[in-house]
1. Kindly point out which one of I, II the value 0.95 was derived from, the read-out being FRET efficiency 1/(1 + (r/R0)^6) of positions 18 and 34 (r between Cβ atoms, R0 = 25 Å, to 0.05).
2. Given a value of -23500 for helix-only ellipticity at 222 nm (-39500 (n - 2.57) for each DSSP H run of 4 or more, over all residues; to 500), calculated from one of I, II, which structure does it belong to?
3. For distance in nm of label points 7 Å out along Cα→Cβ at positions 42 and 130, which of the structures I, II scores highest?
4. Ranked by distance in nm of label points 7 Å out along Cα→Cβ at positions 10 and 26, which of I, II sits at the highest value?
5. Give the label, chosen from I, II, of the structure having the highest value of distance in nm of label points 7 Å out along Cα→Cβ at positions 50 and 170.
6. Looking at structures I, II, which one was mean projected area of the Cα convex hull in nm² calculated from, given that it came out as 11.9?
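What follows is calculated from the coordinates using simple rules that are stated; it is not laboratory data. No experiment lies behind these values; they were computed from the predicted model shown. Cβ atoms are built from the backbone, for glycine too; each structure is taken alone.
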Structure I
Amino acid sequence: MPGQGTEASLTVDVVFWVLAVSSIVAAFAVVHMRNLFRAALFLIVSFVAVAGMFVLLRAEFIAAVQVLIYVGAISVLIIFAILMTGEVESGSPAHSLRIPVGILAALFGLTAIFVSVDTEWRILDQFIEAGLLSAGATAQVRDVFSNTIPWIARMLVQDFVLAFEVASVVLLAAIIGALALIRER
């Protein structure tokens, strides 16, 4: 984290709130924009804000992957597909489920807020002070949190290699499907 002491806390808090508000505002703009191209641009803003949140959580590798894959690849693919379609300005037509979906989204949002406020968020030091972790487990947890890149690499290449390969095949199928949809007949 930048700096030490009170200014570090204030700086991190300000950066967090700027990223949080910009991500939420951009997400609402994605949903409410009638112009699909502008909605895709707001989606990129939301993805970048989420990557900033990962940096605040000291998960730099995940932040880099977020920027490379979501901002760099998926957003470009979405913009490419939007520009290849004819009616960018018209947007999505209104449907009869707009109000029920809005109510469901509001209930989901309120539930998420209630759960995050009501949850007792324990941090590692509280587990150590309470004696819930052994000395070996504490050292291992501190080792994982000190540098996450080797742990993520080991999990992707050894433990979850099948899921990683399936995800790549699904992404390839999505790209082929998108190209098949936009090609001229």
Structure II
Amino acid sequence: MIAHVFGVVVEKFGSSVIVDVNGVGYEVNVALGDFDDTVLDSKIKFYTYHHIREQSQELFGFSSLIAKKLFELLITVQGVGPKAALAILSLGDSETVRNSIAIGDAVFIAKASGVGKKTAERVVVDLSDKVGHATRINNTVIQSAILSNDEALEALMTLGYNISDATKALEGISLDLPTAERVTRALKGVK
């Protein structure tokens, strides 16, 4: 399995980029946000999901480990394949998508290309308890303080936490603290 690719972006087309890794070009399907952020001739690292089917193999790439883990959760839902999961992740950053699932916003999920109302509802029902809680202030859902590029969240996930548990562990821990301190506090359960 290919866990990640690190190299130079040599081409962009459709919703894919080609990353040259020491002379070998890997075609990586990416979400719209990652596609827009990718710059030709720049070095990049994508966490990848290697999807193998009977007649083809595809790489799906993500700029953060959190987005990859959310993708892996999405494809566990009946009727959601890799392309649909990527379309859902293209609706916004991974935290926006995670928050939408957490609050049960099937209308937002249904906006993804190729995802109908019933599939969106199934995503919300199947995953709402697996993605953690949405952050609320004055009964309004806001972007979580735990951003999609949060190194502490990624560190906890690397240690074996799922998205939900890692999010819960970091709740109430100041973002102003160094990453190592935030991880240590999360592991000890100290806020």
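1. Only structure II yields this read-out.
2. Only one of I, II returns -23500 for helix-only ellipticity at 222 nm (-39500 (n - 2.57) for each DSSP H run of 4 or more, over all residues; to 500), namely I.
3. Sorting by distance in nm of label points 7 Å out along Cα→Cβ at positions 42 and 130 in descending order puts I first.
4. I
5. II
6. It must be structure II, since only it matches.
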